[in-house]
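Heads up, there are several structures right after this.
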Structure P
Amino acid sequence: MFRRLALAAAVSVLTAAPLAFASCNTPEPGRFTANGEEVYDSKTGLTWQRCSIGQTWQQDKCAGSVQALTWDQAKKRAGGKWRLPTREELESLTDTPCGTSEEVKKLFPDMDPLYPMYWSATAPDNGLAWLVGFNNGSTFNGFRTAPNGVRLVRTGK
């Protein structure tokens, strides 16, 4: 009997904990300005491509499929004024443990739920690079040979 009560109490605490402790932030009003296929973030001074690599901006949405790339392939796709963002830059678009806010989802539509992790340029060693999850705001080192999503950024407007 005591074990059942202890188990029920533990389950109750564990299931209530996320509601009691999770605090999801929404971006400040006016922080993001969408202009066609780009979004400017006044807080960071960065301009983001609205669509992931593999997609194109058409009629207020991202058409096509997210192209999953290895880290080396992602680095090669950057060029000109566009680059692979740092881990911190990608994290500025998410909120742990909540992931991507509804406002940010509208600004960056049509993300693929099969590829929620996005490559950053931040690489601690030769075999790993940081990934940021747009599903839950998590960050972790991933093998550079694994396929993941890519969103490019540039500094300034």
Structure Q
Amino acid sequence: MKLEIELKSTKPMQPRHRASVNILFTASWLDCYITRSLRPFGLTSPQYNILRILNGSSPKGLSVLDIKSRMIDRSSNVSRLVEKLRLANLVERVPHTQDRRMVIVTISGQGKKLLEEIEQAGFVNGANSPGHNLSEAEALELAHLLDKFRE
């Protein structure tokens, strides 16, 4: 649906302002979609983000600081989120072999299984997932334009 209709706006916006407002609106919409979609799996968006990061680094694992540097929302309390995931048996904390002060976090088998369930539910690439009506070329162009927007 067109932004002006969603916002019930009758005044035209300058193109760059409209783009900024549209990005903010879409980010909020996407956040709500993700929150609703992850709720049945007992995860929050930052927890899901951590599981995906750890899955990508598997089997090696990462320190809490490395996880934080790869997060979408870097203001999250990663230590607290990792502990919640550990208590749910979705991640494991392993002491670093050379530095006893450092802990390496790895995704557990149960964490990998949960990510597979989420993917099978169509959260990432389902018929109703965000952007499903974009062609591959349009999705690539959108990603390119968003990268350019942040330059």
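Please compute Kirkwood radius over Cα pairs in Å for structures P, Q and give me the label with the greatest value. Working shown, then result.
Working: P: 16.9; Q: 17.7.
For this comparison of Kirkwood radius over Cα pairs in Å, the top structure is Q.
By the measure relative contact order in percent (Cα under 8 Å, 6 or more apart), tell me the structure among P, Q with the highest figure. Mind dumping the intermediate values first?
On the way: P: 27; Q: 18.
Between P, Q, the highest calculated value is found for P.
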Hey, distance in nm of label points 7 Å out along Cα→Cβ at positions 77 and 125 derived from one of P, Q reads 2.7; which structure?
-> P
Supply the structure label, taken from P, Q, corresponding to helix-only ellipticity at 222 nm (-39500 (n - 2.57) for each DSSP H run of 4 or more, over all residues; to 500) with the calculated value -7000.
-> P
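No value in this document is a laboratory result; all are computed from the given coordinates. Everything quoted here is computed from the prediction, not taken from an experiment. Cβ atoms are built from the backbone, for glycine too; each structure is taken alone.
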